[in-house]
1. Work out mean count of other Cβ atoms within 10 Å over residues 182-189 for each of structures P, Q, then name the structure with the largest result.
2. With P(r) over Cα pairs in 10 Å bins from 0, in percent coming out at 5, 20, 27, 22, 12, 8, 5, 1, 0, pick the structure among P, Q it was computed from.
3. Tell me which of P, Q gives 1, 8, 15, 18, 16, 13, 9, 7, 5, 3, 2, 1, 1 when you compute P(r) over Cα pairs in 5 Å bins from 0, in percent, for residues 46-197 alone.
4. Please state which of the structures P, Q yields 20 when relative contact order in percent (Cα under 8 Å, 6 or more apart) is computed from it.
5. Consider the structures P, Q: one of them gives -13000 for helix-only ellipticity at 222 nm (-39500 (n - 2.57) for each DSSP H run of 4 or more, over all residues; to 500) as calculated from the coordinates. Say which.
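Just so it is clear, none of the values below were taken in a lab; they were calculated from the coordinates. Everything quoted here is computed from the prediction, not taken from an experiment. Cβ atoms are built from the backbone, for glycine too; each structure is taken alone.
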Structure P
Amino acid sequence: MAPSPRRFRSALKTLHLWLGLTLGLLLALVTLSGSVLVFEDPLFEAAHHDLVARPLPDLATQGHALATLLHSPEGKGLRTVAAPSAELPVWDGQARNGDHFYFDASTGDLLLHRVQAGDVLLMLKEWHTKLLSGEIGETVLGIVSITGLFMLFSGVWLYWPGRQRALRHLKPHTQPPVLRWASFHRFVGVAALPLLIVALGTGVTMAYRGAVRDGLAAAFHEPARPKPPKLPVAKGIDWPAILAAAQAVAPDAALTRLTLPGKDNGTLVMRIRRVGEWNPIGRSSVWIDPATATVVGGEDATKLGPGGRLANTLFPIHSAAVGGLAWRIVACITGLLPGFLLVTGFLFWRARQRRPARGRP
């Protein structure tokens, strides 16, 4: 026999409550860290003005500095190297353990070493993206974000009094406490619903970005993304020639990040940001044969189909990399709302528990 609407509503209310009081805490802490991370770049620049204030050398000089830093003890353990830019005119190398090393773009000398375990911003980023637990944490984070979406939609369903009375039921109250916290919780949950859906929805796509990208490509019947070819590992790489070759293929693009060759594949992958891309480091790439400093392929993100372009917009929206200061402020405030909903939901539950039994609804 099908459950009655009253029983279903009661079960949904209980599930909404206990998910909010348990996983809601984890979600609130994750989104709180996101509110800080939308200002990661200006916070880092304010703390390390000496790095930002340096002149940006020409491409050939940057190449010689890259060769120097990659032969240093710190450079030998790097996984990727972000190219100097007008905003941060130094080489930014990331090691496999999450540490960052910053090198002079003219000489290759080490300027700063940020240890992930001792750096607040790096720790917040690792927490926000992987719960400090690598791939397992990233998967758990996706589940928590999906749970957050469920709590949003179930909360709206539980609140909904009908179209005619919807606005009247959103009116905040101050007394009694049980009505105060319930009305605050309800008002913010409904009023901020679109922003919370964007924040949590794009967060889910970040946790499962590979599946999301493949799914969108399949939905629009787009071909599989090309992969870089496997080339022999080269020695004695001419780094100035490598940078010049990458820039020559896309003169209007910004060179943003270099993925260094691995033990089994010597192909160099240079990420570039073409005109019109939203991602701060771009989603386009150039593949280079290090032995000859010639371009052997690549991917132009501006020429992808609708599925690929849509997939590439999700991260910039989630991280507030587009929309300027206004969207950054909105994203920051949105990240604080799950914490507000957690606190008001808890206070409503506690106030309701303290009411005399005969006075409860």
Structure Q
Amino acid sequence: MFDRPGSGTKAVVVALDFGVPDYAESVEELQLLARSSGASVAAVVRGRRERPDAALFAGKGKVDEIAQTVTDNDASLVLFNHALSPIQERNLEKKLNCRVVDRTSLILDIFAQRARSHIGKLQVELAQLEHLSTRLVRGWTHLERQRGGIGMRGPGETQLETDRRLLGKRVKVLKEKLVKVRAQHATQRRSRERAHVFSISLVGYTNAGKSTLFNRLTRSEAYAADQLFATLDTTTRRLGGVEGASVVISDTVGFIRHLPHTLVEAFQATLEETVHADLLLHVVDASSPDRDAQIAAVNTVLTEIGADKTPQVMIMNKIDRTAFEPRAERDECARISRIWLSAANGDGVDILRTAIGEHALEAASSNQPAAA
């Protein structure tokens, strides 16, 4: 029987290059994820491979290098910028004698820290348990002893002592609760539709500035911070100042490249606000050199959840960090399709309000009964 090592906060990051085009950006992103989880990155180990090693993911020589780096930096945690199989994770922990956390587990850990609402906690717990169910490896006491720490937080940060039968039972209970939540949301949506309320959802890559823009538009104080996944729970507010239309806007969880499928599945109750919106405001960090890849990652998730057909306005945010000026572009149908603005200082937000008004009024006119 192998007891998993304890976990601290001093980490060594491991990022292997398999020839993907966004390798450098992905390494930087993992370090941001590490810091968002509360870890401090002591060192980064890089390397190139054609394919993962079946037993250790990295080759034996690279694992020896990682072990030496862990010793040299007195680290107690190794973060892999990849998805590891349960066997690979177990073998690496035996070799390195420290906790090993893959990218998926790290993101789940951050979600566990960020969830505040009842529905958010339910969804995070479901995602964690479904991920943990794949970690039940013979001879690896992963679930019997949860001591806390990065990559070790159980749902709600409570001790997780279970087996496959109990885990499956809890997953079933959570899914039943979330079905009821989704039914309540559906009732609320039907009520808004009957009242002809125009629904907007803010979407975008994590840390693109969605919550800052939400606060600017609604004059509210939703939590906003310069960190990944600062917002996890959906917040909805009525948007005033749109003449001739009733509008509500929702701030939603940010997306990220290689978003764990367990999260997409578990967060259906939250993501439905996006699926059923009348308009998506796709917020992009215009100052990011990786913005094109981030846009593609968001659109991939939108397609996965069935929101790719919803009308979308691209919001190029954070122009205060660039040389861009506030402006708008219109498509071939003369609709505003792209806006450059700064949610931080408000430059260009008036253009966005105009765009929202145009889309809301167009939707209202299309819902009018035809003249006799």
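1. Structure P comes out on top.
2. P
3. Of the options listed, only Q reproduces it.
4. P
5. Q
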